[in-house]
Structure I
Amino acid sequence: MHELAVTEYVFNLVKKQADAASVSRVEKIHLLMGDQCDYVPEIIEEYLQVIGEGSILEGVKVDAQIKESTVHCLDCQNVFSRHEFKDHCPKCGSLNLKLKRCTDFIVKNIEVS
């Protein structure tokens, strides 16, 4: 349910920019989302279908690119995907690791007609 607030934010942001550019229709919204941001792109798109009804965002699609969190080895400086993480650095075996959680949520661009 927390997708509703972020969807309203996206709707207002995109609509404001589209109106300022005299766009007649927004076809697609491209998002960059961290794998730890806790939003589900499909739910955002569903909410946009409801919120956008009767507006220039009616029928808009969402394309979400997911950015992975990374792990940084503080000993050998190796950076690797969180999904490769077990309990040690795959390069040097160190346990001296730091997780960089990716919680980004960015409206990258929009496609219009």
Structure II
Amino acid sequence: MPCLELSTNARIPDKNRLMRSLSDCVCAGLGKAETYMMVILRDELPMLFGGTDEPVSHLTLRAVGLKDESIQRLAGDLTAIMQTELGIESQRVYIVFMEADLRKWAWDGRAFA
């Protein structure tokens, strides 16, 4: 049930390719099947970081069972995708990792716990 949200002020030229790349990255990094993986993209947003509107991105990954080693690996891998796919410098990429509470996460009309 991982969910990755990307917000950026850059234009994403090939949304499908980027979503596939991000989905594959997160699933591999967490060792999870893609069955419940969700990716949400928001591009061309007004965003300011460090006093400039140069390309920037903010990612939020919500998942169950986030481990420190997975977070470290995913931080590097997701940042590399931002650099490769969108030309965003690593210093302009924020990533928030959030542990999902199964009591407050629902799918198919019911909470997981």
Structure III
Amino acid sequence: MKKSVLTRYRVMAYVTGVLLVLLCLCMVGKYVLDLDGAADATRAVSIAHGWLYVVYLVFAFDLGSKAKWPVAKQLWVLLAGTIPTAAFFVERRISRELEATPADAEPAVAKA
């Protein structure tokens, strides 16, 4: 598996995680603190998180299929972008796991 597959997943995990935490803060500002402008911020952040979560799903699924994960593990990683701060912990665990496994060696060239 290429290192770029893991890097894409890691970037999107952080982006999704940050946007989800920001969305939670915006919603607290809108519904609990009743701040002016919080409704517009909540709308903008929720739209950004929604679209980028789809990109996260694609990259996480690509990583899982190339790493040949079981379905339960794949679902666990895919759902991490819906729970605030879970994406950070899951990303760290997955990165350590995949970096510990040896990279695919170059294929041997057959001699004629």
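Every read-out reported here was derived from the displayed coordinates using simple, explicitly stated rules and does not represent laboratory data. Note that the coordinates shown come from a computational prediction; the quantities given were computed from them, not determined experimentally. Cβ atoms are built from the backbone, for glycine too; each structure is taken alone.
Thinking of I, II, III, which structure, once helix-only ellipticity at 222 nm (-39500 (n - 2.57) for each DSSP H run of 4 or more, over all residues; to 500) is computed, gives back -24000?
On the way: I: -8500; II: -10500; III: -24000.
Going label by label, the one that fits is III.
Check the numbers for mean count of other Cβ atoms within 10 Å over residues 43-50 across I, II, III and tell me which is largest.
On the way: I: 17.6; II: 12.1; III: 14.9.
By mean count of other Cβ atoms within 10 Å over residues 43-50, the leading structure of I, II, III is I.
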